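The next part holds the structures, each set out as structure tokens.
Nothing in this text is a laboratory measurement; each read-out follows from the coordinates by a stated rule. This one's a predicted model, so the numbers in the text were calculated from it and none came from an experiment. Cβ atoms are built from the backbone, for glycine too; each structure is taken alone.
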Structure 1
Amino acid sequence: MAITVSPLDGTAFGAAVEGVAPLDLNAAEKKRIHDAYLAAKGLLTFPFDRMLNADELHALTAVFGANEFAPGQINGVGKKAKPGDEALSVEAQVAAIRARGDDPFMAYIGNVEPRTGAVRTNVNQKFFGEWEWHTDMSYIPVPPTFSLLHARIVPDSGGDTGFCNQVMAASSLPEALRERILPLRLKHDSTYGSSGMIRPGMTEPASPVEAEGHAHPILREIPGTGKQALFLGRRTNAYIMGLPLNESEALVNELWAHATQPAFCYQHRWTEGEVVVWDNRMLLHMRTPMAPEKTRFMWRTQTRGESVVPVTA
């Protein structure tokens, strides 16, 4: 079956790719997918009519880059080392994960038992609320480039994923605002996840100034594309380095208001079996609320990142 690409309805970015057999992709087909991603400004959906297995999802992930460890599995990759574990090698951590029957490259997001997806589990009530705009793991020095979500169970209402294109946002910045932020760096908080839940091992900071996280340039280049993008991470505890807190808050609010304008955004309604892929350098994403009686379950993979390149002029 030949690969076909069609634009998503009702949005200025994104495309659907059909006819993909993840384990049998040849070089020409991989290039076709990559070209589609560039033309679609960072967002692709793969509407499979069945569930993929882990090997298939990993193979599709590898089309976009080297597979990266799932967040929270390996120290330094979205996980804070427990006392005494700081010196553990990556190899030792991977061996321990595999010994308990888990996949170090796969994350499970949902309110069901992850091994089977068949039994609902008790989760923090914040799971059902709105998950804020963010880019994945931007609180580490080298965030993952691509993220992939594979829908295993989706509710009949709620739990949609919104995307907001930060290349479009950057290209429409007022010149005075662009000049102001060009030399600035924004600290991306690691205290909270996008659901609002505090991360394991973290404590609430006294203010965004004291929050743990990594500072990145606010405007970044996307290597190999000729594009520039706003890079805001997430709003919670965001802080522009070196500014008084009140000035940082005012400027961050101005940037978020610009970055999340409806003209740059698209809300995606999931179908079971589908895989959605996005470039974290180009897109923010969020999740809409869902009712507590509903069930949602996703497999998530990601690709190894690259150093964030600042825009200099």
Structure 2
Amino acid sequence: MKDRVSVLYLERGELDVLDGAFVLVDKNGVRTHIPVGMVACLMLEPGTRVSHAAVVLAARVGCLLVWVGEAAVRLYSAGRPGGARSDRLLYQASLALDDEARLKVVRKMYALRFKEEPPAHFNANQLRTLEGQRVRSLYQLMAKQYGVSWTARRYDPKDWDGSDIINLCLSAATACLYGVTESAVLAAGYSPAIGFLHSGKPLSFVYDIADLFKFDTVVPVAFRVAAQGGLQADRAVRIGCRDMFRKSKLLERIIPTIEVVLSAGGKPVPPPPPEAQPVAIPDDSDLEEDDRGSH
């Protein structure tokens, strides 16, 4: 995962597998080859179509397909990239269901995000409130640093054009981060929905983990682009996030960070139960060897 390109954006074309190559074909029939096996996730913007063969290949090589809105400011859906393992999922669920372990995980996330230990007597709800206060202060500090007019983190999904430029830039930037984070969460075998600080949403755990990196990566990009202005701010945000992901080596850090966070819960990863069955279908390399041997 750590050796992959973080994200590519595709629009106005059909994603397909032609002559053995993963390609985006435009209306004129021009093919743009995409190294799908070396990309963490593909952001599919309006105007894209995806063939069955393309989805199958993306799943096999572990590339997450993410359907987003125009300028990537809305995240509609995502396809599982494969590689999920139930032992990690059960481990995550066991921590989330244990109140004491869950609080330990929340405290660890707070300590990693703000570089200080939270108050010892605070429960999860109190930590959530304290986090919100700290985040609002960070936004105000960023706005002052970049000279951007700031009122609050506010946007209406039904009226994106009604938002100010900084909120649009922040929405585009966080969509980038969420897509990359979800691809890592799924590749490691965890559930995006089983969160600790966040809960009740399909991407609760993605938000938990993405928040640990947000103010060190994409938020400064959004404020810098908003301060510069321009008619293609969304594109500038995407390019800035791509470069920041590479510079910060984000994909090398996400899965180890997840392990550090969950280990704070104080529970070992459970071994497979004695009645667990072996792998039902061998991987492709075993199949290929069997085919060669039979011939």
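A few notes on this one:
- For mean count of other Cβ atoms within 10 Å over residues 3-10 computed as 18.2, the structure of 1, 2 it came from: 2
- Structure (1, 2) behind the derived value 20 of relative contact order in percent (Cα under 8 Å, 6 or more apart): 2
- Comparison of 1, 2 - label where percent of Cα pairs over 26 Å apart is highest: 2
- Computing helix-only ellipticity at 222 nm (-39500 (n - 2.57) for each DSSP H run of 4 or more, over all residues; to 500) across structures 1, 2 gives -6000 for structure 1.
- Structure with the greatest value (metric percent of Cα pairs over 21 Å apart, for residues 147-234 alone, set 1, 2): 1
- Looking across 1, 2, the calculation of semi-axes √(5λ) of the Cα gyration tensor in Å, for residues 107-186 alone that yields 35, 15, 12 traces back to 1.
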